[in-house]
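Peer 1: Listed next: structures, encoded as structure tokens.
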Structure 1
Amino acid sequence: MGEKSAQKKKFILETARKVFVEKGFKKVTMKDIVEACEISRGGLYLYFDNTGQIFLEVMKLESQEADDVFSDSIADDATAADILVLFLKEQKKELLRKSDTLTQAIYEYYFQNQPGRKDNVLKKQFDSAVKIIEKLIETGVDNGEFYCEDCRGMARNIMFVLEGLKISAQTIGVTAEAVDREILFILRALGLDDAEELLG
């Protein structure tokens, strides 16, 4: 794909993201994306066959951008505790964001398209996050920063807590205090006595 085509595809994805944020996934049509992008129907179909394909690409792009922001925020001398706290703070920001979020659209997409599928992208992202957090906790245990007898179990627990908070944020609402309480519980379970200070 040439530079001009790559830019056009990125423009479509960025514009489509706004449409998905506004309408969710179920209500978005290819016509909505054509109109938002101000391109021809044929111009859109050169790149994508349907809204599901566009949405998967939007999710991948969003995930890459979030990973880049997170990686850029990690100091060279950061400890395992620093990195975990930074990760949890980023999750808190995402949870408390009232607008400009794809969470509703993501759940609509998966309830409609993904139940039981082996290539479930959301499950792959979840499993990948568990592995990364597990390695981070193991490093912290080796360095004497954390105490944990079951690093994989703790990593899974962290991701399940975060996933539960995401659903709560969309359904019953969550406060900053509620998110802090859950994060502090996680950090204290790892033996970080100065958890409140770290969370700042």
Structure 2
Amino acid sequence: MPAKIRKLIVQLEEIHVEMDRPVAPATRKALAMAVIENPYSGRYVESLDELIAIGEELGGLLGRKCVQALGIAPEQAQSYGKAAIVGEAGELEHAAAILHPKLGAPLREAVSKGAALVPSSKKRGGLGTAIDVPLGHKDAAFVRSHFDAMEARVADAPRANEIVVAVVVTDSGRPLPRVGGLQSHEIKGEDGLR
């Protein structure tokens, strides 16, 4: 059964100046969110297969919306992350069902590859609850310049019977990175770490 989507939100953030220093090219993050009906709201269900299938659907949809918002080819995406906020009539495991079993593969397809694990976060909350979507380089988790996050929030969601699902994709790391570690040009792409 496809996701019952109440609304989709797409945001683009560009940082042009950091600590009075120009950032050129600007660092850019795109956030895509879906506010969906929770099919298991208000009841315990042993099998969460419907939410797992919804996660698969949303991984591709939200990933493509982020790439489109950035105006880049999928292979130009550099980092990604995912998160979910479950309304009060749901449970934390509902967010896990959306985020973990199947959302990653279609997101990786939307960003062309993605050998590294997709960082994630989840929580329960009411209208306007914010969540930080953690970010990491899509092909090598040890690239420190891409350890970051973007806040996701929808003013009128999640309602008690809803889930907010968020995906972030970037075409860059943090502005002015200088804490060392593996650099993007040094990625071997063999294990998702280096």
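No value in this document is a laboratory result; all are computed from the given coordinates. Quick caveat, the model's predicted, so the values are computed rather than measured. Cβ atoms are built from the backbone, for glycine too; each structure is taken alone.
Peer 1: Quick check on the output: 2.8 is distance in nm of label points 7 Å out along Cα→Cβ at positions 6 and 134, derived from one of 1, 2. Which one produced it?
Peer 2: Attributed to the structure labelled 2.
Peer 1: With FRET efficiency 1/(1 + (r/R0)^6) of positions 46 and 158 (r between Cβ atoms, R0 = 25 Å, to 0.05) coming out at 0.65, pick the structure among 1, 2 it was computed from.
Peer 2: Clearly, the read-out refers to 2.
Peer 1: I have 22 for relative contact order in percent (Cα under 8 Å, 6 or more apart), calculated from one of the structures 1, 2. Which structure is it?
Peer 2: Comparing all candidates, it corresponds to 1.
Peer 1: Output the label of whichever structure in 1, 2 has the greatest value of mean count of other Cβ atoms within 10 Å over residues 54-61.
Peer 2: 2
Peer 1: Thinking of 1, 2, which structure, once helix-only ellipticity at 222 nm (-39500 (n - 2.57) for each DSSP H run of 4 or more, over all residues; to 500) is computed, gives back -24000?
Peer 2: Label of the source structure: 1.
Peer 1: Continuing with this model, one more query. Here Rg and Dmax of the Cα atoms in Å was calculated and came to 19.2, 59; which of the structures 1, 2 was it taken from?
Peer 2: 1
Peer 1: Here mean count of other Cβ atoms within 10 Å over residues 14-21 was calculated and came to 18.8; which of the structures 1, 2 was it taken from?
Peer 2: The correct label is 1.
Peer 1: By the measure mean count of other Cβ atoms within 10 Å over residues 94-101, tell me the structure among 1, 2 with the highest figure.
Peer 2: 2
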